[in-house]
Structure 1
Amino acid sequence: MQVITGIYFFYMFVSIYFLILVVTLYLQNRKDIFFSPQITRNYTLSVVIPAWNEEKTIASTIEHIFASDYKGLLEVLVVDDGSTDNTFKIAKSLTKRYKNLIVFTKSNSGKANSVNYALKHAKGELVSVIDADSFPEKSAFSKMIGYFDDLQVGAVTATCTPKNRNTLLEKLQTIEYKIIAFSRKLLEYIESIYVAPGSLSIYRKKALLAIGGFDPKNITEDIESTWHILSEGWKVRMCLSA
């Protein structure tokens with residue numbers, strides 16, 4: 001009984017501690033939580049889309065990226081990771097419409113290897129990694145890239161929510177994602193963002209190269225790369241308005 005009581009009080013202490021931390025961080029920074037730095041110059045941006053059996057969404061993802069209002073978009077690199085469906089064929093067909101769309105295909109070896117493969121070919125100062133079923137808003141890149149004026153910023157992430165919000169479960173999931181995004185923004189103020197999700201993040205290419213790219217042996221490569229970037233002295237930022 002004493003053990004159960006001890007566990008109860010431990011969790012109560014931890015819960016109260018984090019509640020106080022969250023409230024304090026919010027009150028101290030509430031004026032700029034949704035702030036996005038203005039872009040002072042157009043950094044060249046390479047967008048990387050690792051894809052495996054994404055024939056249903058790959059075209060829409062590519063179209064959303066090219067609809068971006070960011071003027072520094074240099075290229076979009078799709079890496080087909082040995083898909084067994086029409087992912088490569090669909091992506092390749094879009095190169096007729098988009099001249100700076102480059103599509104690669106290789107044997108299946110996982111997302112991290114696909115990103116690293118594209119990184120060898122990317123020419124941009126910044127590299128965005130986007131899942132093949134993500135659909136970034138038109139202004140997403142423009143809102144995120146201003147953070148890179150701080151030369152210590154190695155990565156910037158954004159708010160990601162489910163596309164479908166019709167059922168109760170989907171609506172609850174949307175709320176969950178927004179809470180997670182809000183918590184990441186608060187963690188920014190104590191330099192503790194733990195992940196730049198693969199659904200949409202932008203990296204300074206120099207920072208990615210400094211850590212050797214993504215770790216193919218790690219199943220949570222986006223978490224590992226974020227921790228690695230932080231350990232090398234870079235900052236990670238969260239754009240809540242993107």
Structure 2
Amino acid sequence: MCKKTANSLFKDKTNIYVSECLSTNDFLTHLTKKNNLGEGTTVMTDYQVKGKGQRNNMWESKKKKNLLFSLLLKPNIPLSDQFKLHIIVSLAIKETLTKLDLKGVKVKWPNDIYINDKKISGILIESQIFNKKIKQVVIGIGLNINQNNFDDLNATSILKESGNESDIKHVRNLLNTAIEKRYLDITKNIEELKLEYIANLYKLNKDQNFANNKNIFVGRIVDVDNDGRIIIEVNGNRQKFDFGSVRLL
């Protein structure tokens with residue numbers, strides 16, 4: 001089912017609903033190869049057979065309980081500005097959850113949103129690059145809303161945090177509005193955008209255990225550079241780590 005949307009930054013966007021698909025990112029990416037879709041087009045589903053997370057991880061979600069959707073953007077920005085997209089989407093999700101009166105919302109580098117040490121949302125950004133410019137991105141978002149039980153004990157939802165069920169479409173509309181508003185900041189200097197992102201980082205300036213492909217070590221997150229690499233202070237020395245090269249234990 002397709003529906004055009006008025007009163008939006010994206011005048012040619014279409015909201016597409018499918019009851020079930022392998023993943024909304026794959027579904028939307030496939031559509032872009034056959035159709036000239038307007039920027040802001042979304043695909044929303046009740047259930048993903050093979051929901052995708054970062055580094056080929058699966059996204060667990062019960063049918064009709066959570067927000068599962070993907071968004072098409074056409075930023076036409078330099079590849080070096082890719083981290084801006086992570087900032088915009090992460091902070092839009094945090095803003096949405098805060099508007100729903102949830103407390104303790106934090107951004108867990110690089111692509112998760114946490115509440116009280118538990119994951120409530122994940123982001124997957126897949127870019128189409130041409131001549132060192134990001135021409136098009138498909139942004140997949142999973143946000144736990146009305147699911148009460150998880151196989152992963154480290155997961156939570158709006159229901160578990162607030163005690164109340166929420167209308168999934170209402171939450172999606174709030175999130176879309178927040179993303180559109182922050183997307184207008186895409187041309188801002190990365191240093192300006194990073195200020196709010198870093199201020200809301202999960203476990204910022206706290207000693208934690210980390211693991212990379214070599215060992216387990218103690219350090220503290222102190223910053224993120226302009227390319228999105230996490231900066232961890234280890235034994236008084238600051239070290240930079242790329243996406244996927246280190247994880248918080």
Structure 3
Amino acid sequence: MRPRGAECERCAFEAGSPLGLSEAARNLLMQWVVVRSYPEGTTLFHQGEPVQRVYCVQRGCVLSRWDDNAGESVVRTLAFGSSMVGLVDAMSTARVHTSSAEVLTPLTACTIDARALDRLLRSSPEIASVIASTLSAEVVQLVRDRMALLPMSIRRRMLKTIYDLREPCGTTREDGSLVVTLPFSRRVLASLIGTTPESVSRSAQELKRSGLVRFEGRNVVVEDLDALLDAVERVEGSTDRMPPSR
């Protein structure tokens with residue numbers, strides 16, 4: 001059983017468990033899952049607000065930000081393609097959002113009301129166990145993603161972000177090139193990859209000279225997707241050199 005409008009092959013609410021849910025437990029969970037659509041620019045929730053619902057992204061991108069006491073905003077995550085939004089906060093003791101979430105591109109998401117989720121966790125040990133496994137997998141993946149960025153040069157971080165956005169934000173031109181439209185400013189990109197806007201601008205020029213990608217405003221033109229992936233996967237130091245200019 002899947003909620004009307006759902007397109008995913010396997011529900012991400014149970015993706016953290018190798019075996020997943022039994023059919024009976026899945027049907028019980030799906031009774032409370034609703035597919036919703038949100039236009040670009042929608043704020044799903046603000047930092048400090050009580051958790052109202054949890055989201056599983058089917059289509060679109062969601063940006064999460066954390067604001068410190070000095071008013072500085074830091075990008076925490078970029079969610080797309082079966083990513084969960086709000087689950088960690090929903091499972092916390094405080095049950096309040098520790099960041100804000102904004103829809104960057106038109107969003108379709110499976111959602112579940114936080115109160116319904118709480119009732120399900122209390123009434124079904126099976127659902128509680130599987131969602132706890134999913135929560136654990138989400139946290140581990142967040143840590144891995146952050147740790148993976150640490151040894152990367154700024155150029156590789158930018159290339160990885162462009163590659164990750166190829167499906168939710170990419171279109172193919174008649175000449176076969178891929179155009180990825182960044183759903184945020186370079187300042188936000190800098191915060192996302194842990195650097196400064198000035199470093200992003202310098203790296204964009206270096207990447208343009210290398211021939212890997214070309215920046216046209218918020219559009220990033222990728223002539224060879226395989227070459228882009230090769231550059232992302234190179235080992236830092238020995239193979240992080242950009243290919244010669246064409």
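Read-outs throughout are calculated quantities, based only on the coordinates presented, and are distinct from any laboratory measurement. It should be emphasised that the depicted structure is a prediction, and the values quoted were computed from it without experimental measurement. Cβ atoms are built from the backbone, for glycine too; each structure is taken alone.
Each of 1, 2, 3 could give distance in nm of label points 7 Å out along Cα→Cβ at positions 105 and 161, but the derived value 3.7 comes from 1. Determine which structure produced the value 23 for relative contact order in percent (Cα under 8 Å, 6 or more apart), calculated from the coordinates; the candidates are 1, 2, 3. That value comes from structure 1. Out of 1, 2, 3, which structure matches 1.7 when distance in nm of label points 7 Å out along Cα→Cβ at positions 177 and 201 is calculated? Only structure 1 yields this read-out.
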